[in-house]
Structure 1
Amino acid sequence: MKLHGKIALVTGGASGIGLATAERLSSEGVSVVIADIDEGNGKSAADRTGAEFVRLDVSDASRWSEVTEDLTRRLGGIDIAFLNAGIATFSARGAPGEIMAPIDLAELSDEAYRRIMGTNVDGVVLGARAVIPAMEARGGGAIVATSSVAGLIGFPPDPIYTLTKHAVIGLVRSLGPALAPRNITVNAICPGVVDTNILGEGTAQRARDAGLSVMQPSEIADAVAQAVTSGESGRLYVCLPDRDPVHYEFAPVPGLDFEPDRALEAGPGGS
């Protein structure tokens, strides 16, 4: 995909990776629509990047329908969707010497659990479901979802955040072959530690003090642009400090003879 002249929707675009990606895409001649639940910062981000702003709670299915229908009517459709909105459950205020306070699952409230699942998982599923018909009507498109390195490994400080990012990766890997006939690609970005609001105040500096390298959102925006334009699908782009984005490949499951493309061809009940 060539970027110039395309229409992109960026969720969580009021700050961090979303804002940096909106800036990157705008600089390439893309018409960007920033979607965020944070109306004040979202409008400021739109002014800064020359984008539009729409208020969107990504966990709200009816609002997704309204937004995609409105963009299709006014702009002609959607070519690129960066499903980036995300939150964490851990406390940013760790004890002295801690980068962050780990989550005690036994003390996780229903409200906190539903909030992170609604944003990190529903926001990607509902978003993809809403934009796929709009992209298909345009002849194809590109979906990129923000996962995390925590979606590839165990991350004990926040097991629920880790759960949500594993879910995004499972969705992307499974949707890749399914969307290929519609000329729609879907990929995931898996960053390490990035200096964004999701970390909470002071966490990024504590991570630096502990000797960890913290990336800037603009570094991840470059990987998003690469995923959009690559023509590849079902890929996981791992972004770590001082390295170019690399494709992560899972090892084969011993004894399992399964090929996703062949499974699709076999259809329900096929082998």
Structure 2
Amino acid sequence: MARQRTDSVLVVKFADESSRRTPDRLVVEEPMSIRLDGELVATTMRTPGNDFELAVGFCFADGLLNGVPVTGVRYCADVSAVESAFNVVTVETGGRAPTPTPRLGNTTSSCGLCGSQTLDELVQRLSPLDNGRLPDFPISTITTVPTVVAAEQPLFTDTGAVHAAAVFTIDGRIELVREDVGRHNAVDKVVGRLLLDGQLPAHEWGLFVSGRASFEMVQKAWAAGFGTVVSVSAPTALAVQTAKRAGITLYGFVRDGRAVRYSPG
């Protein structure tokens, strides 16, 4: 069933001291509860669409799967998908994943781990990437990725209100794009798609994010095996520190043919 991703409202637009009433498109934002083997692990505000990818990617990137395979993904667990408004997704491992500890409170579309996981805890779970297995992306590819991705963001073109995450090759070809009102949701959708397709770890590809390079963006890239992360905005100090610990090449302020490399420095 296709989910509604935009809604139409009547607005008044002002320009040059004149005004006119016209329809405008707004992105839809709805809560989605993620369950692992029936146990609630998180509720996030997201843009409907690619919900199974989002749930799987979230569980994988947060380390909840603990290396066990996903055996199924479905809407809801107790009632029909229609009764739950398609806003509950259960990831199934046949009970092989450890019993999850749910995040405290709900997750907004702009927030991820919210300080619930430290870098030291992350290092205990993930090993540094093997730089000998990672491609060296030319700067010409890095600086052109944002423009190429922008041409593949129909929801942003329609509403101007969503983020994008994308997978790109060493020669700048875009392999996969996902959009969502939440930056971390867009990345989870990408990671979930790759996991469901058996394409992780993603050593041969780079990851593009349309917002700032936060700690969680780098953490998710590390978990998925991306050795290069490109952001159109600034990274945080913890994101840079995490990238260096992970062996990830991190670029920020990638726009207008320019880029700043933060890791390695």
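Here are the numbers for the structure shown:
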item	result
Of the structures 1, 2, the one that -12500 was derived from, the read-out being helix-only ellipticity at 222 nm (-39500 (n - 2.57) for each DSSP H run of 4 or more, over all residues; to 500)	1
Label whose coordinates, when mean count of other Cβ atoms within 10 Å over residues 21-28 is calculated, return 21.9 (choices 1, 2)	1
Given 59, 51, 30 for Cα extents along the principal axes in Å, calculated: source structure among 1, 2	2
Given 49 for percent of Cα pairs over 18 Å apart, for residues 173-236 alone, calculated: source structure among 1, 2	1
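No value in this document is a laboratory result; all are computed from the given coordinates. Please read these numbers as outputs of a predicted model, since none were measured by experiment. Cβ atoms are built from the backbone, for glycine too; each structure is taken alone.
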